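Next up: the structures, one after another.
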Structure I
Amino acid sequence: MSAAADPRPRARRRRLANLPHHVVLVGAALLALFPVLFMLMTALKTDKQYLDDTLGPPWPLSFGNFREALHGGDFFIWLKNSAIMTLGAVIVSTLAAALCAFAIARMRFRGQNLLLSVNIALLVVPPVVLLIPLFVQYVDIGLVSTYRGVILIYAGLTAPFSVYLLTNFFRTIPDELIESAMADVASHFRILWQIVTPLSAPAFVTLVVVNALWVWNELLIALVFLPEDRLKTLMVGITVFQGRYSLDVPVLMAGMLLASVPMLVLYLIGQRFFIRGLTAGALKG
């Protein structure tokens, strides 16, 4: 084989040309993982080890911080409250968004494009501007310190993104499938439930993961609308925990690690569909 036909030098030059990009990507990945590594190392140190060497490796390993984090506060009550809020908000938001997105993507009515535009505009509204009017209204109707009140707020705040994502995904479903079902006199609810929903599994998994992560980690609304100790969510509880153990950083890091485990498990379960769900509909919107 002649030197001109040998593909190895060309492949070597291509690898060298891509080397800077790989270095940048590896550096970005290490930068993103550093807080997690720091949190893990700190959680495995005693308070004395942390004060003596903040960034050093933990040795010998100390697992007592996790026990202290579990029993130093009402951890399991906070965990239950967060699970109720997250599950309820995700279910309500996903069901409402599926109905709305199907109407926008597959039905024809006056104001259809305006409705989608208003929904997209709501994506840029920060939740903090709604805090005072919502609180005043909730006091009037007695929804402060209730699960259902906060679930409705979370569902409403996550609905615009959910509608936007599902609308784009529903539009990628072949028109022939919908037209065939309509020719068989299938109702819109039946088409949504039996045809559109099974084909949109990646989008629904993506919604569940993204919305659950946001609700689980949300602090401000849970702090304002759930003032009673028995209703504190995990993030609010850890904030109180931080104030109580402000000088014991390893215990705080252990609590934060424990709080992140449920969402990490959820992401690992749904990661196969996650990227597909985010990118689907990009070519057709």
Structure II
Amino acid sequence: MSVPPRLWLACAGLAAILVVGYVASGTLERLFLTVPGIDKVAHVVFHCALFACVRAIASASGVPTRLRSPLAAITVLAVAAMDELIQTMIPGRSVEVEDLVAGAAGMSLGWVFTAKPTRGQAVVVTAAAAVAAVSVTAHTYVQMADYSRGLRSSRQQDLVSARMHFQRALAAGLRIPALYNELGWVEIESGVGDPVKAVEYAKTALDMQPENPDILDTYGWALHHAGRSREALDALMAAFARNPGIYNIHYHLAQVYLALGRTAEAETHFRSQLQWTATREAQFARQALDRMAEHR
């Protein structure tokens, strides 16, 4: 039995949407630093197109008309739920209600475009979807604007400005583990912060995501700067066990071992840090090794 051309076309459209969605995710991450909320617009467009494609597949496959929209809705909701579940598995990421709202708005628009509702139904659903989409996009922009500015400043190594923007984001009501982790980091690395506050921020982030190795690293580094190097070693070792590839973990471990008088282990980790040639920690490690050699 031959496959109807419409079915092939609908399936090809679905595959293209999924591929584009996956490929575009990295670009959206970069755009988010400049335009917070752009990800919510992308959620609306993606879920609208996904609903339309699944409904087209159902139509081309001979699924009864009354079942096409429910089938498309179930599929879109399953994809949205899977995406949010994946977010919980990525360090520094978490479930966002705004993503679900944006997805629902997109699905509603997909229904309007493909199900041929009455004019009254189309107006009501389109208006509700538009209000929801604009609301979550605007809310995300307002809440995340300073956080995004802080990330940009941090990447440019302007850590004093990054600290200021992160503090503004906290004052604006943003409460996510990534923000607390960034605050813990810049309190130390900016040179103008308070190590005790750094410990508090990092501990708050750790309470939210206790298995996150990056947060464990920040927490350990903050403890060390707050004069609690023995506790810091436990946190840093836990971070290292979960992810030995953290770009600065060897330098942090080396400094803690050095503070504890364990120079042989410190030297080992300083040398391991040299492998991360593009990091400033590699430069610091080389300087530390030179100083150790001079004191021999």
- For mean count of other Cβ atoms within 10 Å over residues 144-151, find whichever of I, II sits highest and give me its label. II
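One of I, II was used to compute semi-axes √(5λ) of the Cα gyration tensor in Å, and the answer was 49, 21, 15. Which one was it?
II
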- Message: Comparing I, II, where is mean projected area of the Cα convex hull in nm², for residues 80-127 alone highest?
- Response: I
- Message: I have 0.10 for FRET efficiency 1/(1 + (r/R0)^6) of positions 64 and 152 (r between Cβ atoms, R0 = 35 Å, to 0.05), calculated from one of the structures I, II. Which structure is it?
- Response: II
- Computing helix-only ellipticity at 222 nm (-39500 (n - 2.57) for each DSSP H run of 4 or more, over all residues; to 500) for each of I, II, the value -27000 comes from structure II
- At a computed 18.2 (mean count of other Cβ atoms within 10 Å over residues 216-223), which of I, II: I
- Note on the structure: One of I, II was used to calculate relative contact order in percent (Cα under 8 Å, 6 or more apart), yielding 11; that structure is II
- Which of I, II yields 2.3 [distance in nm of label points 7 Å out along Cα→Cβ at positions 48 and 176, calculated]: II
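Bear in mind that the values in this text are calculations on the coordinates, not laboratory data. Note that the structure is a prediction, hence the values are computed from the model and not measured. Cβ atoms are built from the backbone, for glycine too; each structure is taken alone.
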